[in-house]
Structure 1
Amino acid sequence: MSKHSPIDVCSQNDKPLLSVATALVNMWECITALTETEDIPLKQALGRVLDDIETAPCALPLARNSAMDGYAFASTDVLIGRAFSLHQVGTSWAGRPFTGIVHAGECVRIFTGAVLPEACDSVIMQEHVERQQERIIFPEHTLCFENIRQAGEDIPLDSEIGQRGQVLSALDLALFAAVGKVSVRVRRKVKIIFFSTGDECCEAGSELQFGQIYESNQTLLQGLLDSPLFDCTNGGVIPDNKQQLTESLLAAAKHHDVVITTGGVSVGEADYSKEVLTDCGQVNFWKVAVKPGKPFAFGTLGESYFFGLPGNPIAVWVTFKQLVHPALYYLASMHTITPVRLLATCTTALKKMPGRMEFQCGILSQDEAGRLWVATSGTQGSHRFNAAAKSNCLIVLPLENAGVQKGERVWVEPSAAFLGLM
């Protein structure tokens, strides 16, 4: 065992902690992805997981059309190296094609997206010609076969346009609509219920008693679980009572795919979540070599998967992003998503002890040359909102890391705030 093995320094035994990577593999091996499906209207499918391999029932473009406003003509009418004129015999509008016949010496006024007359194979931009009533003067060196969108050049007929397991974006839905689809088959939503635990938790708006805190983890989880993939229920706060916790969790497991709790997975005398999981379900693992968030439990309760998160809010945030979210995506039948990590130069020194993978809150920036810089967002701690709220990234420090000096390069995971998404 190396000197930097992930040992639990708070325990009296020398059993190594699971690494984040091992914990993820462990969960993926335990979880069976949902297979139930439903057909829903296309306009309701944003963010859902596609179940079918979708193919195009028509080509895009459906017919040859113009990429410019201009004039459609036949290349056989071009006089090489000389200006020439053609007689305009009509107009082709988008949605109202020219239905006549274009003979030699003739051309058609055409607009972007309009169907190209059969005899024409070229379009010249309107800015490049001179109009003399119905006589159109083409310049010397007129180019042929330009500004044409060929039928099927984007999406051939019967080509694959959607893969099973992909999450449908706005562009995906637009593509499906463009080929005439009105509904899609998707995997059903994951049914999730989450609870907070602890006698100290008080609902915002209530009067705090001495020793109590306003409960914030439910609000945090509500935001983290805000996804078209999930059907979520806030189960409220369960007090530190083993029987009440047992009854609440077992009842929840009967009607949900996933049960999530915050708090109660540490080693305190009032921390009952692991005991309940042991008595009524199965503990897959407990404790992970991650900071913040070491007390993290995963297992099963009946047919449901159980995630026991720490009680401190920043530890909830980190363990959810690093462990719960990937597991839920896998359960939802999504393709496995690897978090985007970028190398940035650290402009502040960072303290860290070897032994656990650590995620510190940072502020990421990019200069005019495209270089990435990151600094700590403040004093770190699993209970400290300030540094987390100011951050726009997580600084990822491997378990063997023993601290970072100013000027060193570190891996960072940019958040939605850095990407300008919220």
Structure 2
Amino acid sequence: MVRSSKKENPVKKKIIINTLGCKVNQYESAAFLCSFEESGCRMAKAGEDADIVVINTCAVTAKAGAQSRQTVRRLIRRHPDAKIVITGCYAQMAANELAEMVEAPVCIVGNGNKHLLVEAALKESPCDLTMLMGRILKKKEICRLPMQRFGNRTRAYLRVQDGCNNFCTYCIVPYTRGPSRSLKLSEILAQAARFAKAGHREIVVTGIHVGMYGRDLEKKSDITDLMLALCEAQPDIRFRLSSIEPQEISDKLLKAMSSCQNFMPHFHIPLQSGDDTILSRMNRGYDRETFRRVVEKCRATFPDAAFGIDILAGFPGEGEEEFANSRKLLEELDATYFHVFPYSSRPGTLAATFKDQVPKAVREERVAELRALADKKKAIFHKRHLGTRRPVLVEHKRNKEDMLTGFTDNYIPVTFPGDNKLMGKIILVQLEQLDGTTVKGRCV
């Protein structure tokens, strides 16, 4: 990565980075911050006027796109003299719209050129309109964004893969992120070592379609090989795998999880619909019974594991029967939590052309119903573990009640009394009492 030297920036430029969307965006923004700081810049304090404003946008839903536009307008009004740099998925899909929408000069950086963002932002020349876009669908290599640390967090995100080849009919992401591209194992291990040196005690391995890791590399690999290599290289670091498709949870992966004590028992598996007709229209590549068998196999192997599920409500053609099938499957699955989203029509996707769109009010009713079910599932899972002792990574912050906070190995949020010296450490905590969406405990 090309970085400006401190000599070129004798006065510390003040930076604001606003991030919307996924873990990959958060990783990339953390990399921007590290590069800015290494170039002699600093984060702007609350109320300060910034010299450079970076907005890392999201476009996964219509709501996310609207939030991205609102954020751009708000930050331009708040920092009229700053250099504005816009990147991320909304910038990738709507660069011309953004350029026409704002009167201020902006620099728009495509997802495939994020390694050039800091260099472009630090150029002394004014940014009338610089568009570093590129043809994302033609990208062959992942954008490299190494960093020394992931902010001041105990948990770091490690992006190992970018892009997606699936083209689900509702999803704009393959068009904004390009094809699946993997980081070489040596670079991943080096980044994990830097995170460990910086004091991060847990690393979440993430990507746009992380289960596709390694298939595009010259020396073919897969996500299981990667996780085994990471767990072996950093035995004192907890590793957690982010969202992975049901077809990619192999016996090989489950065996690896069983063999590595620092591979956390936590699955996040997108379902999207529990109805076979809707799954076919979504181009998901599995049916409801395949999904059920995957979850049951994982639960049999890891009785205490957390299971997160993504679900879309109101996909075109989802009538009362199809929705009832989804709800019934979710009721029957031994899951921990759901991420429930209303279907959002994205221009440019196949589903946006389907005639049988579900009315917004119906979508919202179904989302509310599934979220209520999700609350019950989470409470059941938390109650099941009351009276047990679990290892907890203590965060570097307290809650409003001045309690320490953290997550167990199986992703239960816990609060408990204790000294600040416990922050950043992994300790045993007795889980004692359900407290809303968290569990109260005490140090053992």
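We did not get these values from a lab; they are worked out from the coordinates using the rules stated. Please read all numbers here as calculations on a predicted model, not as lab measurements. Cβ atoms are built from the backbone, for glycine too; each structure is taken alone.
Miscellaneous remarks
- Among candidates 1, 2, the computation of relative contact order in percent (Cα under 8 Å, 6 or more apart) that gave 16 used structure 1.
- Structure responsible for 2.6, with distance in nm of label points 7 Å out along Cα→Cβ at positions 194 and 282 calculated and labels 1, 2 on offer: 1
- Answer label among 1, 2 for the case where mean count of other Cβ atoms within 10 Å over residues 162-169, calculated from the coordinates, equals 18.9: 2
- Calculated for structures 1, 2, distance in nm of label points 7 Å out along Cα→Cβ at positions 186 and 386 is largest in 2.
- In this comparison of 1, 2, the computed figure 153 for volume of the Cα convex hull per residue in Å³ is attributed to 2.
- Origin of the value 1.3, where distance in nm of label points 7 Å out along Cα→Cβ at positions 58 and 74 was derived from one of 1, 2: 2
- Among 1, 2, structure where helix-only ellipticity at 222 nm (-39500 (n - 2.57) for each DSSP H run of 4 or more, over all residues; to 500) as derived comes to -4500: 1
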